[in-house]
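Some structures are shown below for you to check.
Each reported figure results from applying straightforward, stated rules to the coordinates on display, with no laboratory input. Everything numeric here is computed off the predicted structure, so don't read it as measured data. Cβ atoms are built from the backbone, for glycine too; each structure is taken alone.
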Structure 1
Amino acid sequence: MSSWSGRKLHFIGVGGAGMSGLALVCARLGASVTGSDRSDSSYMERLRAAGLEVAVGHDAANLPDGAEVVVSTAIAVDNPELTAARERGVEPIHRGALLAELCAEKRLIAVAGTHGKTTTTAMIAWALRGIGADPAFFVGGEVPGLGDDGGAANAGWGEGEWVVAEADESDASFLELRPEVAVVTNVEMDHHSRWGSLAELHAAFRRFLAPAAGAALPADGSLDELTGDGTARIFGFGPEGPGPIELELAVPGRHNLLNARAALAAIELAGFDLEAAGPALAGFPGVHRRLERKGRRGGVLIYDDYGHHPTEVRAALSALRELDPPRLLAVFQPHLYSRTKAFTAEFGAALALADEVVVLDVYPAREEPVGELAGVSGLDVARAAADRGAGRPVWWLPDAARAERALADRLDRDPDLFPAGSVLVTIGAGDVYRLGEALAGEGNS
């Protein structure tokens with residue numbers, strides 16, 4: 001293992017799911033770690049609890065002398081800390097390169113795919129820990145019970161020989177990894193600012209799979225075009241296998257069943273016993289912001305989901321339909337102007353699975369509505385949902401505060417419209433979860 005104890009690392013954007021996990025593990029391995037982010041978060045709280053010095057707000061003064069600088073694609077080129085680093089002659093390290101460096105310390109199971117990779121990665125880590133393998137892991141979300149102290153965690157450095165890592169295709173950083181076992185859950189166009197076509201994306205996934213000794217792919221043959229570049233062993237997964245015929249899971253939805261089968265396929269490729277690993281998944285609690293129950297308001301159950309692609313929105317609503325709610329209300333916040341423009345009609349069709357729909361305006365993240373994105377709005381999605389809704393109510397409430405007031409009034413004023421057991425779900429990769437938390441309030445869980 002390489003030496004980390006002499007290294008000084010400063011993470012710009014340390015409060016993100018991926019960056020915070022890298023920072024925690026580097027500190028665990030002995031590096032001196034600092035960081036900053038534009039706002040506070042639960043990830044920042046966990047970093048402070050681990051003794052790391054992290055600042056809210058970006059300022060050149062945050063950058064320690066002699067530090068290597070770690071950035072993600074989300075960091076703007078004019079970030080003052082990044083500017084200061086370059087003025088000192090420090091070339092930044094992309095988070096994908098740092099993840100690859102850490103993963104090279106152990107045998108790697110890497111999980112890629114447009115949908116389900118966070119949950120599948122978490123399931124593999126959970127099951128391996130359940131059978132005593134004690135893996136290292138890097139997950140793009142918080143997993144309750146996965147921390148060494150029994151709390152939530154998104155990363156850890158176990159003593160076992162394996163590391164399980166989520167592999168991100170959004171910025172092509174998954175191509176930095178050299179997995180021994182690779183998982184591809186599915187492939188669809190999602191990040192249009194990076195990939196020009198599905199053919200280009202397929203080529204990238206073939207490169208991701210090429211170093212692997214074994215790969216887990218959907219058994220329905222939909223990803224056959226990704227194989228053939230030298231991967232030694234292909235293992236298919238589907239709703240019925242691998243693993244026990246009856247697979248008990250605490251998380252709902254057919255998509256989570258497929259995630260679990262993908263996890264078990266990877267575990268078998270790594271040489272572990274499925275007879276033990278399958279039952280270990282029964283206690284898997286899910287990942288924060290993946291169909292996470294936030295509480296209730298009166299008799300209405302409130303959930304939150306990170307879904308930001310039409311397939312993910314459809315999967316979340318289909319899973320909640322399994323609860324047989326008398327009424328299902330979806331509150332959707334589109335994420336990125338480019339994605340909203342590309343999938344307006346598809347979002348409308350997916351949201352039509354709900355009985356009632358509220359659409360907020362776009363959460364821009366790193367984008368601006370200029371050039372070819374000028375004029376793109378959440379209103380486009382609301383209109384598409386109304387077109388596909390067959391008369392179902394669709395509300396355009398662009399401002400979150402306004403939406404909270406309107407929804408609170410609607411839920412409280414007409415309990416007959418929302419009988420006990422009805423479900424309200426907030427969906428999106430932005431900050432829409434705050435709306436659900438506000439509606440649930442304190443003492444309603």
Structure 2
Amino acid sequence: MRQSRLLWWLLAAVLVATRMCHSGLLWEGDAYPLAGAQQLLHGQALYRDIWFDKPPLLALAYLLFGAWPGWPLRLAGACYGLLACWIAYGFGRERWTEREGRWAAGLLGFSLCFDFPSAAIPVASDLLMLAPHLAAVWLASRRPFWSGVLAAVAFWINPKGALVAAVCVLWNPAGIVAMAGGFATVSAGVLAWLAGTGALAPYWEQVWRWGRLYAARPFEDAPLRNGILRTLGWAGFHGAIVTAAAWCWIKREATARWVAWLAISAVGVAAGMRFFPRYYFLLLPVVIMLAARGFALLKGWARVAVCMLLLIPVIRFAPAYVAAARGGDWRDTAMDRDSRAAAALVRGMSKPGDTLFVWGYRPEDYVYTRLPAATMYLDAQPLTGVPADRHLTQSAPVETETPRERRAALARSTPSFILDGLGLYNPRLAIGNYPELRGWLGNYREAGRTGGTVIYRREIGAGSAAR
């Protein structure tokens with residue numbers, strides 16, 4: 001009992017400490033759902049009034065702490081991490097013993113601290129899906145209805161939640177009807193809400209049609225090679241849990257259900273052939289649970305040797321937390337610092353009732369200014385047809401005709417401020433390069449700029465001052 005209490009106090013302390021190091025900055029995974037949630041607080045409706053290409057529960061989750069950046073956001077992230085550890089603990093204890101439960105909680109908490117900071121700190125869709133993913137598989141054998149409910153929650157956070165549902169069915173085929181009932185109950189409620197707000201058709205276009213276009217066009221020249229290298233890198237940084245999980249396999253503890261869970265999760269990581277670090281959160285639950293059993297099976301110096309591998313991610317990523325806490329000007333936070341500077345200039349010029357439009361993929365500008373969006377588009381992806389994973393260096397669109405129609409609609413809006421956060425990085429995609437927008441930009445003058453952002457302010461009769 002004393003060991004368990006010490007573990008939970010230690011987990012809570014480390015989760016809070018690592019996240020508070022990042023209370024002064026936003027990552028991309030933070031900014032987009034935060035911006036969407038803030039627009040909800042301004043009275044807008046997802047999909048109908050706001051272009052949001054993620055499932056709705058992602059933005060709604062950020063309303064639980066008022067959609068505030070800073071310490072409320074980071075404290076919420078720490079609480080979420082602790083919840084995921086508790087689920088892993090319950091799963092391990094029930095499946096094996098108290099010892100495995102403690103290992104599962106401790107290893108998951110460690111991974112949520114000493115993983116890639118840009119992936120582990122923001123509670124983005126891949127990480128937010130982790131807790132319902134673990135809980136759904138845990139409950140599949142004994143509470144199939146609630147397993148289906150949690151799989152649906154995962155799905156309405158991230159479309160890859162459909163793979164979670166598939167895992168649950170494989171774990172308990174006899175419970176498929178109850179699981180389907182739980183999944184349908186949650187999904188019916190969400191669909192009814194979308195239909196009631198007039199957002200059902202826009203939801204399909206933004207999440208599924210645009211998502212399909214995005215997933216179908218990997219930006220790497222050799223995506224398979226990139227995937228192999230990134231997976232090997234992930235396995236190397238997570239050498240301790242991968243080795244312990246392999247030991248569980250060697251000891252023939254990994255039954256067909258575990259193998260299926262591992263295989264399906266790997267398919268989810270590879271979907272879209274991008275292999276971003278955050279995608280591996282789909283793989284983490286099954287590896288953590290197998291590793292918990294593996295560590296329990298290891299003895300003496302073998303266990304100590306594998307534990308020493310935990311130093312790899314600590315040595316690699318601990319300095320990033322120190323740099324974040326000190327507010328250093330390290331490369332990974334350059335764009336966030338630029339957005340803060342641009343937002344400070346806008347706040348100095350704005351007045352009540354002003355609105356904002358951001359060109360590029362800089363949703364943190366809405367968060368830092370807290371201005372309402374003047375248009376449904378929170379970023380330029382649907383207006384250029386170029387996804388954000390490549391638009392800083394590439395300009396080939398994945399769709400062409402529909403973005404032209406959207407730009408024509410944008411030209412009928414009247415934001416008080418326009419922030420072009422893309423043109424200085426990729427001049428080919430600068431806002432002034434599009435014929436549909438040149439006359440509209442004639443009503444704006446440049447009011448300031450930072451290293452990566454040009455700020456335009458509405459001024460009727462400005463002529464050709466906006467360039």
Report summary line: With FRET efficiency 1/(1 + (r/R0)^6) of positions 111 and 343 (r between Cβ atoms, R0 = 35 Å, to 0.05) computed for every candidate in 1, 2, 0.60 is reproduced by structure 2
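Given structures 1, 2, which gives the highest value for mean count of other Cβ atoms within 10 Å over residues 71-78?
Checked 1, 2; max of mean count of other Cβ atoms within 10 Å over residues 71-78 sits with 2.
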Query raised in the report: Where is distance in nm of label points 7 Å out along Cα→Cβ at positions 303 and 327 largest, in which of 1, 2?
Result: 2
Report task. Have a look at 1, 2 and say which one yields -18000 for helix-only ellipticity at 222 nm (-39500 (n - 2.57) for each DSSP H run of 4 or more, over all residues; to 500), as calculated. Result -> 2
Query raised in the report: Which structure, out of 1, 2, was FRET efficiency 1/(1 + (r/R0)^6) of positions 23 and 183 (r between Cβ atoms, R0 = 35 Å, to 0.05) calculated from, if the result is 0.45?
Result: 2
Requested in this report: Kindly point out which one of 1, 2 the value 25.6 was derived from, the read-out being mean count of other Cβ atoms within 10 Å over residues 103-110.
Outcome: 2
Report task. Using the calculated result 12 for relative contact order in percent (Cα under 8 Å, 6 or more apart), pick out the matching structure from 1, 2. Result -> 1
